[in-house]
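Student: Several structures are given next for inspection.
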Structure I
Amino acid sequence: MATRDLEKERLHIQNLSPDQLLQKDGDGDTILHLYAAKGLRSLAYAAAESYLQYGQLDVKEHNGKTPLLVAVAANQPEIVYDLITLGADVSAADCKGQTALHVAGTYGFSAVLRVFLALPHQKNLDIEARNYDGLTPLHCAVIAQNNAYKNSQNTQNSQQQQRETLTCVQLLLQMGANLTSQEIKSNKTVLHLAVQAGNIHLVKFFLQMPHIDLAKFINLKAHGNTALHMAAALPPNRSTEHLIQRLLFHGGDPSVRNLENDQPAHLVPPGDLSEQIKLLLKKRRVTSSTRSHTTASS
């Protein structure tokens with residue numbers, strides 16, 4: 001940020017009366033919200049300095065967004081950095097319970113997340129904060145990655161979106177996000193979400209994570225269903241078969257029953273590879289049961 005530009009904008013802001021400075025428009029936006037949304041860094045910084053003096057740095061617009069949340073939603077990492085440096089509340093949430101980390105994860109804004117990652121000890125950051133849908137920022141980032149995967153086409157933009165959303169997942173994990181956190185409504189982990197979307201690339205990524213009991217992770221239940229139950233219910237194609245093989249290899253238990261007393265093999269829908277997938281699950285189920293019986297007997 002050029003010093004000359006900043007001094008010029010400071011003079012502009014200082015010439016405003018307090019009423020002009022703090023005035024809200026019909027949407028509850030102040031000039032600071034608008035400058036942040038438009039990426040006007042020098043103006044935003046000068047205005048933020050004055051808002052800080054009036055104790056209004058975290059003023060909210062009609063959707064409950066502070067200037068920091070607006071800057072995050074507008075993918076303005078430099079303004080995000082400036083506002084945090086000036087003392088903006090990094091834990092502030094909007095009317096949907098979305099914090100800055102939720103918003104960045106939802107939209108796949110990795111550059112914004114890097115700003116938070118660089119904060120000393122990620123001061124005051126609640127990486128496990130829940131929005132009003134019961135989702136953590138990591139859940140939001142995984143859902144965004146699933147959407148990018150589902151909508152993927154061989155275009156530069158779609159490939160870029162896939163990379164950005166995956167980077168957001170990685171950055172949140174670097175910040176200490178809990179891989180096994182379960183969302184509130186149905187107890188799904190990020191693995192459940194990735195499997196349900198048939199996102200084989202993300203599933204493989206999670207199954208390569210170090211320092212985690214993979215078998216326990218895979219067999220966590222969401223309303224009675226493990227990741228293997230959800231995988232078995234996908235369309236019976238080669239991708240699904242490969243996904244199931246990965247889950248089985250890393251400790252997925254095909255003998256587990258859900259709340260309806262169904263094992264994964266019972267959930268395989270009709271299709272070309274149905275019998276092959278059922279056989280795969282039943283074969284592993286026998287092996288798994290035999291292993292359990294041997295362990296119990298010894």
Structure II
Amino acid sequence: MITNIPTYDDFEKVSKECLIQALELFFRIYSSYKEYNDENIYEEVPLNEIWEHNKPTLRTSVILLHQGIETYMKSVIVKNSPYLLLEQKRAEWPTLPESKDVDYASMYTFAGENLLHTFCAVSSDKLTSDKVKFIETIRQNRNKAIHGAGNILSDPKIIIQDILRAYTYFFGKDHWFNDIRKWNQSNPLFGYYDWGFESTLSYKFLDFLEITIGIKQLQKYFSFDISGRRYLCPTCLYEISSKDDQLLSKWAFLIPNTPTSNKIFCINCDFESEIERVHCKIENCKGNVIDMSGICLTCGEKQLS
């Protein structure tokens with residue numbers, strides 16, 4: 001008989017891991033670059049030179065993206081029946097009473113065009129020609145990356161957007177960021193310094209995406225409207241300040257986005273906070289969103305008595 005038959009959950013888990021790691025590779029390169037925190041260095045060595053130097057890592061990211069998509073398609077097929085993935089003739093299956101046990105992983109499974117056609121046949125979701133074309137484009141990009149042909153590695157922005165697009169296509173908006181946070185928090189070492197502080201640091205991932213692909217593109221992968229005026233988050237600000245660090249990133253938004261709103265929501269920490277709508281007393285600050293401890297969420301300064 002066939003043993004160790006994989007499940008939908010097995011494949012889905014691997015698919016998400018591939019896509020998360022494909023994106024993490026870019027983030028690590030960017031984070032290492034930003035650690036220098038020196039404008040003179042940034043001027044002499046712009047980010048595009050760093051991407052150029054790290055093309056081998058970008059190539060790995062493209063391969064992981066393709067693998068993540070293929071594994072997702074396998075998860076959908078396996079959800080219907082794991083036997084639909086098997087490429088070998090049924091007469092060769094070890095299913096008769098006297099057959100020796102064969103591990104599922106040792107059997108040949110569909111890939112490439114056959115995998116795509118099988119996926120389309122069993123998928124319960126509505127598949128559009130754009131989605132199928134996207135899957136095929138990623139396959140071609142993976143081949144180009146491996147063969148060293150084309151210029152797919154010359155524009156990191158495209159690869160990053162493709163990763164986010166794949167995650168959103170298959171798992172829905174917001175899931176990519178939620179899963180990245182869960183992945184980082186599952187690290188056995190996470191929280192040993194300070195759980196609240198470390199949880200807040202996910203804002204750096206949002207900053208990275210804003211720099212590389214821009215807010216307009218990033219909006220496509222969030223269900224929450226991030227196009228409005230942005231504010232410091234009281235929760236994130238507290239956690240960062242508690243470790244004598246400075247928070248400049250603003251990922252909190254009025255809910256609803258009206259002049260009389262008295263709440264803000266942070267997409268980084270997923271917290272909702274009450275605020276007061278009074279004018280900031282700090283010179284040259286035009287903010288009018290003050291948290292309940294008296295800190296202006298525009299300039300970050302404590303209000304004078």
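Student: Using the calculated result 1.2 for distance in nm of label points 7 Å out along Cα→Cβ at positions 227 and 243, pick out the matching structure from I, II.
Tutor: Clearly, the read-out refers to I.
Student: Something else: For which of I, II does distance in nm of label points 7 Å out along Cα→Cβ at positions 67 and 99, calculated from the coordinates, equal 2.9?
Tutor: Checking each candidate, the match is II.
Student: Here's another thing I want to ask about it. When you work out relative contact order in percent (Cα under 8 Å, 6 or more apart) for each of the structures I, II, which one comes out largest?
Tutor: Comparing I, II by relative contact order in percent (Cα under 8 Å, 6 or more apart), the maximum is at II.
Student: If Cα extents along the principal axes in Å is calculated from each of I, II, which structure is the one that comes out at 81, 43, 33?
Tutor: Considering all the candidates, the number was obtained from I.
Student: Right, here's the next one. For mean count of other Cβ atoms within 10 Å over residues 19-26, which structure out of I, II has the highest calculated value? Let's see the in-between values first.
Tutor: Details: I: 12.1; II: 21.6.
Biggest value here belongs to II.
Student: Comparing volume of the Cα convex hull per residue in Å³, for residues 59-146 alone across I, II, which structure shows the greatest value?
Tutor: Sorting by volume of the Cα convex hull per residue in Å³, for residues 59-146 alone in descending order puts II first.
Quick note: the coordinates plus some simple rules give every number you see, no bench work behind them. Predicted, not measured: the structure shown is a model, and the values here were computed from it. Cβ atoms are built from the backbone, for glycine too; each structure is taken alone.
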